[in-house]
1. Tell me which structure, out of 1, 2, 3, gives 1.12 once Rg/Rh (Cα atoms, Kirkwood Rh) is calculated.
2. For the read-out helix-only ellipticity at 222 nm (-39500 (n - 2.57) for each DSSP H run of 4 or more, over all residues; to 500), a value of -26500 was computed from one structure; give its label from 1, 2, 3.
3. If you work out relative contact order in percent (Cα under 8 Å, 6 or more apart) for 1, 2, 3, which one comes out largest?
Structure 1
Amino acid sequence: MGRKLHATFVGAGLHAPTMRLEAPVGGIPANGVWLGRFKELIATLLPEMERLGVATAAQVDIETLIERISAEAARTNSVIIGHFQVGAWART
């Protein structure tokens, strides 16, 4: 709903909300905690990914996913950007 929050608030008769976008960002090994959450998210999306033909369970290989992502980030000295979360609030 993130991108629709503003319209939802205004449509409900509230003032335009103050909004904030957040995402976890980090290099290896600092992002281990939220990478576990990422794995859980991908596990819940996997049936839909297969249904849509995006990827098979074998391609995703959920059991080694975090290790492979971490190894690639370490090899390339990269950071990993997690999923975005949008928050909104307004005063009445």
Structure 2
Amino acid sequence: MGSYESSIEATEQLLHNWKLVAAMFVTIFVIGPFNYFGTNLTKYSSAMHRCLIDASRMCVVWLISILMGWEHFKFQQAIGYATVILGNLIYYQVNKS
């Protein structure tokens, strides 16, 4: 049986493509602080707040990718994101009061 993943090939690609290396470091520097602050948010606030921020992050990334031209707006995706956020609000019993 074969494998779709190859550590040797991945290392080779990283050595010969600076864009992949840049993308890797950008990801590290974005995800690291996000997880750190998310952990502190959960510690000092609640898991509900973190889940709602995670759901909002999906929407922000999607909107940025549309603005950058990497993706086209699809109404079904907007409905999906709204459903995820609404589901979180219902699950955590968030109300206006």
Structure 3
Amino acid sequence: MDKKQLYKKAIEKWGKEAQILMLFEEMAELQKAVCKLNRTVNGGDLNIVIDEIADVEIMIEQLRELLHIQESLIDFVKKQKLERLEELLSA
């Protein structure tokens, strides 16, 4: 089963609202893991951060599927934002 089919199946099983709430939960868990990485003497567990990044990316991909947003549109906007960042760093 490809990712899009898997995401559609998850959305059908748990519903739109539940998956959006899960995205919020996963983002909060990533935020917590990154904060721990910065504030602890030995640093947090990088593996936890990696795990949370994966969870957030999966949920974002489900959101794109749920809202029927083409990846090419996101890529276009990201390209514009990266160009803007490059300009800011060059100034």
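Coordinate-derived values only; no laboratory data. Bear in mind that the values here come from a model prediction, so they are computed numbers and not experimental data.
1. Working: 1: 1.12; 2: 1.10; 3: 1.08.
Answer for the origin of the read-out: 1.
2. Values: 1: -14000; 2: -26500; 3: -29500.
That value comes from structure 2.
3. Working: 1: 54; 2: 19; 3: 32.
With respect to relative contact order in percent (Cα under 8 Å, 6 or more apart), the highest-scoring structure among 1, 2, 3 is 1.
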